[in-house]
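Colleague: Scrolling down, you'll hit the structures one after another.
Rule-based calculations on the coordinates, nothing more; no lab input. Owing to the predicted nature of the structure, the values given are computational and were not obtained by experimental measurement. Cβ atoms are built from the backbone, for glycine too; each structure is taken alone.
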Structure I
Amino acid sequence: MKESVRGINGLWSTFRQGGMPSAIASVMGAPTAQHMAFIRSLMREQRRPEVLSVPLTKLETVVFDLETTGFAHLYGDEILSFGAVRMVGEEIVEEEQFYSLVNCRKIVPDRITELTGITQEMTDGAPTLMNGLHDFMAFVGGRVLIAHGSAHDKAFLNAALWKTSKVNLGHRVIDTMMIARWLEPQRGGYGLDELLLDRDIPIKGRHHALGDSLMTAKLWKSFLSDISERRVDTLGDLYTHLSNR
């Protein structure tokens, strides 16, 4: 009996450290096991303190957005699509974009189809959550993430990461909604549409994960000059100012 207990504990220890025993890999399938190992390894490498000293003008980021079946990940809502674009400082790297639908394995509500244009047929033929998540995280790498109203996206990402790989998101995140609240505390609203209009950024492809990512990237770019005027130079400086609001 003790032999069995030691074996199970050893297996669990290997799993927690990001390894994947061959017996489990053969049951799960090699691609799934490899995807899980990659995601777990990537999460371990995040929260590097040195990134806090990187100037915002040189910071490598990925601006992203998710479309989901609803707002309640705790009650069964799932990711429908990932969208993302890379940036270096204020430069939007237009040729480095990512988009993937996800087979959420549930009915897509009519209201979500009307909002996003994503139909049941589109998701039924899409990659699995594990495959879509793996490809998205491979695109992100170790870069800092940017999102507008990031709480929603982080909650769904964390739910997906835990569901597929038993890890939580380790990446640092910049929330453009929080930036707007800091820069313009007198505003009445901080929705993406309102901020885009005020910054003369054309609204194109709204409620499409890639479209929203590109518009949020332009919003972040427009914020950088305002941030610089406040003598906020690095990611660490930015976090300090946001935490002191």
Structure II
Amino acid sequence: MESGSVEAASSALRNHNALNPNALNPNALNPNALNPNALAPNRLEGSSLAPTAFSAITDPGELGAMSRQLLQYIVSCALSTSQSLRFSWRDELDEPHDEVYWGHLGLAPSWADEPLSASRRQWVSACVASRANRAGVSVMISSRGTHQALRYPDRSEMASFPREEGAFWGDLFTSAPRFYACYNESNAERSRDHSRDCATGLPDPEGGVRECPNIHIVGSCDLVCGPLHAASGYRPSCTNDRGESSSAVITTFLP
């Protein structure tokens, strides 16, 4: 499950989809704010950030706030609980702010020492997308996947979070980031009731579905993904509407 702060949880599998009172704003996935593509070629460390990335996260305005929020989620997804990223910035009144973003899931802990590899980019991307919430509401979720950090949820977690919401995958670290999601048809309304609609979308008056910004809904997970793993409950791979398959998929579950 995903924890609402950057503090270490009792299990590396237990985390919250909000690092602050709001969940990740899907608009932050747009590279008009922080462009994650500028982060990948360098170590994820304050003094090693590319000038464009550092400029984005130290901007005192709205784009800076959105950039810092996105970076917080990136760090939480990528690094382990013993790792952190630190930097300082000044607001419009020239007041200093010292930031410390702690890792949590550990999907790419080596990024602290070396550039982010292509396969780890996909895992961090899937994690960030899975934590987006259009309503800005903190919601407890269980994240599962084939990655070593996600593939062995404990029994109590599986019992407390038995309902599949959907799955997320994509690539945050390109010039034009693209994310994909699918949903469990049986649990779509329950997901919306929990203020989680980036996998399901929101029905619009004309009979269509309104997607979260920057996350494209491909359809039912049963149609675009492999079957759920019997023991751990993750989708081993999913295919987007371009016919491109990915195994770096994070499957999310709700109470």
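Colleague: One of I, II was used to calculate Rg and Dmax of the Cα atoms in Å, giving 17.2, 55; which?
Modeller: II
Colleague: Here's another thing I want to ask about it. Can you tell which of I, II yields 0.98 when Rg/Rh (Cα atoms, Kirkwood Rh), for residues 43-122 alone is derived from it? Write down the numbers at each step before the final one.
Modeller: Values: I: 1.10; II: 0.98.
Computed on structure II.
Colleague: As an exercise: helix-only ellipticity at 222 nm (-39500 (n - 2.57) for each DSSP H run of 4 or more, over all residues; to 500), calculated from one structure in I, II, equals -15000. Which structure is it?
Modeller: Value -15000 for helix-only ellipticity at 222 nm (-39500 (n - 2.57) for each DSSP H run of 4 or more, over all residues; to 500) corresponds to I out of I, II.
Colleague: Quick one: mean count of other Cβ atoms within 10 Å over residues 139-146 came out at 18.9 when computed from one of I, II, so which one is it?
Modeller: Source structure: I.
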